[in-house]
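All of the numbers you see were taken from the coordinates with simple rules; none came from a lab. Bear in mind that the values here come from a model prediction, so they are computed numbers and not experimental data. Cβ atoms are built from the backbone, for glycine too; each structure is taken alone.
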Structure P
Amino acid sequence: MSYRLSFIKCLVLIISLFSVVENNIYSQEKKSFVNVKVINPKFIVFKNEIKITGSIEANENVNITSVVSEKIREIKFNEGSLVKKDDVLVILENSEEKAQLKQVQAELEESEINFLRAQKLFKEGNTSQAVLDRRLKEKKKLEGRYEEVQAKINDLILKAPFDGILGTKNFSEGSFLVPGDVVVSIYDIKQVKVKINIPERYSNNLKIGQKFEAIIPSNKKEKLVGNIFAIDPLIDKSTRTFIVLGIIKNDKNRSFKPGMMVNVGIILESNNQLSIPEGCIIPEDDETFIYVVNSENIVIKKKIEIGKRKDGLVEVLDGLSTDENVIFEGTNKVRNGIKVVINK
């Protein structure tokens, strides 16, 4: 009787042990499941935009130089000042030429009187055609001489070729100039150009008149809008880029100065594209992967192709659909093929 009782007690103990072990194993399995959060991809509008740096250039700029060798007699401008077209900037020494002009002018006036007298006498029949022709020839010769001396004087007066702002001068009064010496440079910055080197892949995406935004890195509050007005058809073989020129006409404060670097944004066509949070992305070398959870809560690693990024989201070009559950929290804890618990 005692033997049977002992056997029953042992049997009950063994069953209890098995139950405890089974519960522990179940608990351990449940604890081994990784908790993750998932999200379904959504469509959002991605602006197709080229963001690139460019440089500011004056709409027009000219170096004021002399075409003759002569000494500077007078400088009639202030450095950095605004000037109008045909304002006199520099007068070179021209005393000799002015004296020559006075002499030629006197001779010309005398020849004109002689010609008119000969013309009158010819009409009255008191002189010959040969005399009249000689007086006319003398008059025309002196007119040519007068124009020649006047042209020399004009070469000795340097004027502004257009409305603009002057740079700093390179010479002072009394300096001797030779042809090619730059006295000062003048810039037309009422409107400015933006020169941009665009990658060749965009060669068919840009057109004349297309708008762009330009921002000075040192003053991001200063944003101006311009338009593309010239596209170079040549692709540079060394850089694989082509030149695009834009024009900005509304720089009322003249904040954009020649030589400045600007950040340029050119808006292309926008598109509605599938997107997921950047936290879902797993980069490996040159490829991009994500983890998705199937209907049995099993993790599957998928390769996708991504595009632009916007406000913490990344554009998915290929490899994903809207009904898939993409892990966006817990990606560092999972691996391909394991079972997970989805937290809502």
Structure Q
Amino acid sequence: MPVVHQPRRRFVQSALAASAAIAMPALAQAPAFPAKPIRLICPWPAGGSTDAVMRALAESAGKALGGQVVVDNKAGASGMLGPNELVNAAPDGYTLSQITIGVARLPHMQKMQFDPLKDFTYIACLTGYTFGIVVRADSPIKSIKDLVDYAKANPGKFTYGSTGNGTTPHLAVEEFCMKAGIKLQHIPFKGSADGMQAVLGGHVMSHSDATGWGPHVDAGTCRLLATYGSKRTKRWPNVPTLQELGYETLADSPFGIGGPKGMPAALTSRLHDAFKKTLEDPAVLASFDKYDQSVIYMNTADYTKFIAETYVKEKTIIEKLGLAMKT
């Protein structure tokens, strides 16, 4: 049999070997993460307290990762526009969002684009809000007793703003109203900044929110009537909690960072470690202090478990308040 095919066979084998030799270094030299800016969605307006904290976290995490983390404000829908975007995002670590406990609450109130138990990677919980209700400094309402008395005399006429339907600042007031036997008129806003503009401009009588109102309270343009935590704050020790006033309203709202479902474990771990490191950054801790937030850290496994447990608890609360989605 003639051997004329041997040189061609050797040529093909040599070409394949050469291709493999070229490909192996290329694979080894795949760009390290992050190879481009990471988009971190802040689902609240620019200029509010969450925006300020998220920007401090983004800058610090970027340094830890050796890249850039860019904050993208997507305000509205009670903080759910960020989680909504994660549903269709690639699980490559380049699209992240702030995750509030709203993801475990709102599905009980309305139809959502996501399933909180299946559609996200919960990377790390980092901190949490302090909430309270403020009025303008010249308001005749000087205490929670004044508010309750006014509301009983004028049912449904006392207006309060919040950061949106189903958010903790909204539901805490609704729970307080149920305990106090009063009815207030709720006005939802996209976030802290526009809510504060409304109360300062006299468009609403009060505003329930995280401590974006803090600078206004300190400046004397707003009066803080009560906070919603288990104990008084260090920053405003003379202001009572709703709990101690006898209304048994306790609102705690940790938040963290999440990504799309299906993120590789190694990538999730890399991002977790970077965001955990932000909790050692003086600039981040200063932003927490400015808005009376504390470190509330949970790793990926604990954060995932916390959301699952919260999802069950929130169902009970929503049903008790009569706000459950009609089926």
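Out of P, Q, choose the structure whose coordinates give helix-only ellipticity at 222 nm (-39500 (n - 2.57) for each DSSP H run of 4 or more, over all residues; to 500) equal to -13000 when calculated. It must be structure Q, since only it matches.
Across the set P, Q, mean count of other Cβ atoms within 10 Å over residues 226-233 reaches its highest value in structure Q.
With Cα Rg over 2.2 N^0.38 Å coming out at 1.27, pick the structure among P, Q it was computed from. The structure behind it is Q.
When mean projected area of the Cα convex hull in nm², for residues 202-313 alone is computed across structures P, Q, the figure 9.8 traces back to Q.
The greatest value of mean count of other Cβ atoms within 10 Å over residues 234-241 among structures P, Q is that of Q.
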